[in-house]
Structure 1
Amino acid sequence: MNKDISIMIVDDNEPIRLVIRAILKNEGYKHFDEAEDGVSALKILKSKKIDLIISDWNMLGITGIELLLKVRADQEIAQTPFIIVSVEGGDVSMDRAFKSGANDFVSKPFTRSELIASVNRVMGQTA
């Protein structure tokens with residue numbers, strides 16, 4: 001698996017962004033961008049190539065699902081793999097995420113192995 005990819009972590013909770021980044025960095029990934037909301041994430045997505053988006057569902061302004069829908073609607077970035085991370089567990093939330101175009105869904109709180117398995121699964125699909 002190619003670890004030389006650019007990963008964007010979108011979450012309004014800085015400690016969660018730091019945890020996700022630390023887990024992925026420990027796994028060998030090196031290139032990260034962070035955004036605290038969907039608006040900031042879209043600006044980054046318009047300015048550089050991102051290979052994977054990991055986004056929280058519940059954020060002020062543009063939610064993770066709204067961000068996902070905007071990404072899927074934009075021809076230039078529509079194919080970017082997208083993982084939703086959320087406390088909104090359950091079949092209804094997962095179903096909504098997948099119907100909106102998510103490649104995977106990780107429930108909070110998550111373990112290191114759950115996050116890594118999700119990234120490996122999603123990036124394996126696009127390889």
Structure 2
Amino acid sequence: MKIMLIKLIKFCIVGCSGLIIDFATTWVLKEKLRAHKYLANSAGFVFAVSSNYIFNRIWTFQSTNPSLAQEYTSFFIVSLIGLLINNTLLYFTHEKLKQEFYFSKLVAIFLTTAWNFLANYFYTFLN
């Protein structure tokens with residue numbers, strides 16, 4: 001359990017860097033380039049996923065899996081499911097509960113993190 005907790009803490013630290021990448025990308029696309037808010041949200045998520053994979057592979061899970069393509073694909077699939085969860089929560093919180101967009105995005109990211117960690121812990125990086 002201690003090992004899982006340490007990995008969760010590392011996963012969350014990596015996630016914070018992804019959060020910055022996600023929010024920055026979303027903000028630039030939505031506010032500066034006037035992209036649709038859900039397209040901007042999805043792009044931010046994809047950029048964050050790629051950086052998170054690299055850092056989680058090296059630091060959090062210390063993966064030695066020689067099949068990078070397969071591992072990245074697994075990570076990306078988990079993240080795509082996370083994106084679906086994220087966008088659903090974002091839509092519900094923002095459109096239905098009438099919360100501010102970026103607050104809603106933060107709520108969605110927090111809840112999606114639980115899915116992403118557990119799926120990657122038990123599926124992607126299972127050594």
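Taking Rg/Rh (Cα atoms, Kirkwood Rh) as the criterion, which structure among 1, 2 has the greatest value?
2
Quick check: -24000 is what I get for helix-only ellipticity at 222 nm (-39500 (n - 2.57) for each DSSP H run of 4 or more, over all residues; to 500), calculated from one of 1, 2. Which structure matches? Derived from the structure labelled 2.
Calculating distance in nm of label points 7 Å out along Cα→Cβ at positions 2 and 82 for structures 1, 2 picks out 2 as the one with the greatest value.
Values quoted throughout were computed directly from the atomic coordinates according to the rules given, and no laboratory measurement underlies them. Only a predicted model underlies this, so the values are computations on that prediction, with no experimental measurement involved. Cβ atoms are built from the backbone, for glycine too; each structure is taken alone.
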